[in-house]
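Each reported figure results from applying straightforward, stated rules to the coordinates on display, with no laboratory input. Bear in mind the structure is a predicted one, so any value in this text is a computation, not a measurement.
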Structure I
Amino acid sequence: MRRVPAAVRSHGHLSIAGTVGRRADGTIPDDIEEQTEIAIGLIAEILRLEGFDLSALVDVTSYHVDIHRHLPGFSKIKARLINPLHPTWSLIGVSGLVNPGLLVEIRATAAYPDAA
């Protein structure tokens, strides 16, 4: 069974913990594009379970190993999956992530419609 990252609903928002591009079998792809696609796909799965899609995202932070090398591949997949949706997005370069081989980790916040 695929492990879904933790998400917490609070004050009209859904906070999704750091999500990585690990395959369902636990292996980590060498490719930034595949890792990005898996991570965003997991975020989309969490949103679907809450009844909405990627358009609900309002704030995203991604952490990148060797950001300058991997940014083009990451940006290509991000543009395909997120575009034309435009949540605020911070990209942060890091020296490493929890598991060797991971190149990107994405955390996200979504807003529930009319959550007042």
Structure II
Amino acid sequence: LSRQGLSASTYDALANCAKERPNTPALRFFLDGQNFRKTHDWTYSELLIDITRAANAFHELGLGADDVIAFILPNLPETHFTIWGGEATGIVMAVNPLLEAPQMADLLRA
């Protein structure tokens, strides 16, 4: 990847964006569909801080490159922190929160 000028990981790509464009909006979230113009925004710099915080938390729990970090979350900012921080730590497995409990359990046991 580096020979092609690409980042070695998603974390590295986000870190490069944070370095090159720290104040550029990277993530936008709104709580209410009726009030979608009122958003909470993360710059690349802020997003990288939260992703790094998540990755560090996973490391502190003893998780590493061969561990699976499964999560059940709706589409929230914390979901993004979990995905990208988890990917920096190990293997990420998103579980659809709309599944029934038996299907979730089957996925988590697989």
Structure III
Amino acid sequence: MNLEALECMLVSGKDGALLRFGLGKGWLDAGNPVRAATHLGRCVVLDPQYSAAWKLLGKAWLASGQPQAAREAWQRGLSVAGSKGDQQARKEMQVFLRRLDREQAVLAKAG
């Protein structure tokens, strides 16, 4: 399903976490991380236990130039994934956080 069709579903009142996740992933893949973050942020409000959404929300924030927001999303996602036993998402978010730490350490040394 394309993004236009998903947006039409949203406008027609069929809001939900899965729809917002699809829109967020679609916009992130299309290179619009700000729009993706909007939908993924709403997704985690609708379903705070959606660990995959927290993971993508962090990616969207990072791609938008918001590393602190990305960190917060991934930290929240780690907690959710741990409580649900979602080990794959947990491991991925741990890797993303380590990379972010390394990048920020390099920037701190350079600046």
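Observations
- Computed -27000 for helix-only ellipticity at 222 nm (-39500 (n - 2.57) for each DSSP H run of 4 or more, over all residues; to 500) - originating structure among I, II, III: III
- Origin of the derived value 18 (relative contact order in percent (Cα under 8 Å, 6 or more apart); candidates I, II, III): III
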